[in-house]
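Chemist: See the structures that follow.
Bear in mind these aren't lab numbers, they're just calculated from the coordinates by the rules spelled out. The structure presented is a predicted model; accordingly, all values stated were derived computationally and were not measured. Cβ atoms are built from the backbone, for glycine too; each structure is taken alone.
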Structure I
Amino acid sequence: MSSADSGFPALRANGYRDAWCGQVLPDRVGGNARVAGWVHRRRDHGGLVFVDLRDRTGLVQLVFNPDTAGGAFELGHKLRAEDVLSASGEVVRRSPETVNPDLPTGEVEIRVSEADLLADAETPPFEIESFSGEVGEEMRLRYRYLDLRRERMRTAIELRHRVVRAIREFFDGEGFVDIETPMLSRSTPEGARDFLVPWRREPGTFFALPQSPQLFKQLLMIAGFERYYQIVRCFRDEDQRADRQLDFTQLDVEMSFVDVEDVLDVNERMLALVLDRVDGPEIQVPIPRMGFDEAMSRGRTCGSGWSSST
C-alpha cells in the first residue's frame, strides 16, 4: 500500500510535519519523514525508547536511539501518554521479528534525529489507549476532548462524514438541490414540544427551533424547487428515547411530479450507494417490499406491542 493509496491527501510540508502518521509506509524507506501527533504509548528499554505516535490516520513507531537522536534522546525518556510531539528522522525497516502485522505502518519505524515537545500533557483521568467501559458517561462528557480521541469515537465521526459525503454525491447526480432552511421560525402544531428562543428586540416574542426540516416544504415546492434535500438538525423538547435525542440529524428528501415508485426508487438507490461507499453490506435493488398487513402480522407475532394505530 503506497502513501497515495492511504485515503488521505499528501500534506504541504511545514515545520511540524510533512506526512500523516498513517502514511509512513514501506515506500518511504530510505527517506526522511516529519510527523506530529499525540503520544499513544511509550516503551523505555533503557538504551532505546520506543514511542507510538498517533494522529487521526493511525500510528507510527518512533525510535529514540542515543547514537542518532542526539539531544532528542533525553526528551524520549520524559515523554508520557498524550504529550503532543513533532519528530523527524529516517524511515527504516523494522527487523522481521518486530514487524506489527496489525498496523499499515507496522513494517517501518522512524529513527528520530530531531524532536520538539509541543504540549506537555497532564495525566488523563482515564486511559485513551485501552478505554474501559467502566468509565461513566458523566466522566466521558466532562472530558469530551479526551473521549473523542478514542478510536471508536473517531471511527464513528469519520463514518458519518463518509455517509453524508455519499448522500450529497448521490443527490447531486440525481439533479437535487441542497437547500438550507432557517433555524429560527414560528411554532408549528406538531406532536412534540418546541424549544423556544426569546428575541431581545421584541420582549415576550419567541422563535421556535424546527422540529423537522419539512416546515418549508410547501413554500419550496410551490416556488419550483421540485427536487431538493436537506441534511439538517432537528430539535424536540420531549422525553428522550433509545433512538432520539433532544437534537438529531435528519435527511429530508422532497420531490414534485412523482409517484410512489419514483420515491421508492430514489431512496433504494441512495441507500445502495451509501452502503457501498462506507464498505457496508451489499444490497440488491429493488429492495423486497412488505405490505402493511404482513408487517402488522409479523409485529404481533414478535410480541412487539404494535397496533394498527402505531
Structure II
Amino acid sequence: MTELLSVVVPTHNRPDRVTHAVRSVLDQEYPALEVVIVDDGSQPDTADVLDKLAASDSRVVVLRHDEALGASAARNTGLDAANGELIGFCDDDDEWLPGTGARAVAALGPSGGIVYGYHQVLIEATGRLVTFRPPPSPTPGLLRWLDVSPSIFGVVRRANVGDALRFDTGLTTSEDWDLRLRCADVAPMTLVPAPLYRYIQHTGTRLTTDSSAHAQGHHGFLDKHRSSMTAACIAHHELAYALARRDRAALGHQLALLPRHPGNIASAALLAGEMVTSRVGRGREDPGLSRRFAARALRRATRDTR
C-alpha cells in the first residue's frame, strides 16, 4: 500500500503564487497525496483562492489563523492536521519540480529521517536559473557548523524523527536548519542528487533575503545549540555573526580571541574560505560551491566530531 505524503504549505497574502505552489504538488505522479494549506491571517482574496483550490481537488485541506502568527507557527498547525506518515514542505512562493514526490519517498525508505535534494534558484526579474548543489550525507556534527541546504524543502518520516518534527517559532530565520539538525540527531539525512525544488527570488517581501533578520536567526540558532558545539564551532558562528552585522566592535573582539586557541584560527580560516568560494560560485553559477567546500574542509579538519 502506498504511504500517504502530506505536504504542508503556509501562506500569507499571496493568492496568485500559492496557486502555482499548490498545483506543483498536486501535479506530482506520486499516487497518495494530501496538501495541507495554512492561511496565516491573509486578506479575503487569499481565502477565496484557497476555497476554490479545496473545492476543485479533494486532496486539498485548508486551515486558517485569524491573525498572522508567522510561517513556523503555520507549518506547525499544518503538521498537527496532516494525516500522512510522510511529511513534505513547500513555501507559497516556491514549487516542487516534476517527479519530486516519488523520488523523495523512494530515497527516504523505511529507515530514513529526512530527504533533501538539489534545488533550482529562479531569479524572476531576469529569468536566470541556477542549481544549488548542497553537500551530501550531512551528519549531526557537520550540521552544527553548517546549514547544508538553505531551502525549506524536505520529506520527513514522522515515526523516525518523533518530536523533532516541530518548528521553533522563536527563531526569526534558520528554523529549517534547526529542524534538520534536530531530526538528524535521531535519524539519517539523505541527499537526492537531482533538482527537486524551485526557489523563486522575486520582488515581493521574503524574510530569508533580509540580511538583518537572517543574522538574528543565525545567532538564535547558535544560542539554542551552543551547549552541544565545540569551542571552534562557536567561534566560527560568532565571527560570521559579527561580519553579517558589520559590527566593528564585535568583529574586533572576536579577532582578539583567535590566538587563544588554534581551533579558533582554523574557524576563521574556514570562514574566509567560504567567503572566497561563495564569490567564485556566483561567477560559475554554482551557488552551493561554498557549502560543499566548507563540508569537505570540516570533515578533514574535525573528523566530523561535535
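Chemist: Here FRET efficiency 1/(1 + (r/R0)^6) of positions 108 and 292 (r between Cβ atoms, R0 = 25 Å, to 0.05) has been calculated and equals 0.00, so which of I, II was it run on?
Modeler: Values: I: 0.00; II: 0.65.
Matching structure: I.
Chemist: 24.5 is what came out when mean projected area of the Cα convex hull in nm² was calculated for one structure; which of I, II is it? Intermediate results must be reported in sequence, preceding the final value.
Modeler: Numbers: I: 24.5; II: 15.8.
For mean projected area of the Cα convex hull in nm², the value 24.5 is produced by structure I.
Chemist: If P(r) over Cα pairs in 5 Å bins from 0, in percent, for residues 116-227 alone computes to 2, 12, 19, 22, 21, 15, 7, 2, 0, which of I, II did it come from? Walk me through the intermediate numbers first.
Modeler: On the way: I: 2, 8, 11, 10, 11, 12, 14, 12, 11, 6, 3, 1, 0; II: 2, 12, 19, 22, 21, 15, 7, 2, 0.
Structure of origin is II.
Chemist: If distance in nm of label points 7 Å out along Cα→Cβ at positions 172 and 196 comes out at 4.2 when worked out from the coordinates, which of I, II was used?
Modeler: I
Chemist: With distance in nm of label points 7 Å out along Cα→Cβ at positions 44 and 124 as the yardstick, tell me which of I, II scores highest. Write down the numbers at each step before the final one.
Modeler: Details: I: 2.0; II: 2.5.
Largest value of distance in nm of label points 7 Å out along Cα→Cβ at positions 44 and 124: II.
Chemist: Assuming 18 is relative contact order in percent (Cα under 8 Å, 6 or more apart) as calculated from a single structure, say which of I, II it is. All intermediate terms of the calculation are to be shown ahead of the outcome.
Modeler: Values: I: 10; II: 18.
Of the options listed, only II reproduces it.
Chemist: I would also like to ask the following. Can you tell which of I, II yields -14000 when helix-only ellipticity at 222 nm (-39500 (n - 2.57) for each DSSP H run of 4 or more, over all residues; to 500) is derived from it? Display every interim value, and only then the final one.
Modeler: Numbers: I: -7500; II: -14000.
Derived from the structure labelled II.
Chemist: Say we calculate distance in nm of label points 7 Å out along Cα→Cβ at positions 36 and 148 for every structure; which of I, II gives the highest result? Could you put the intermediate results ahead of the total?
Modeler: Details: I: 1.8; II: 2.5.
Going through I, II one by one, distance in nm of label points 7 Å out along Cα→Cβ at positions 36 and 148 peaks for structure II.
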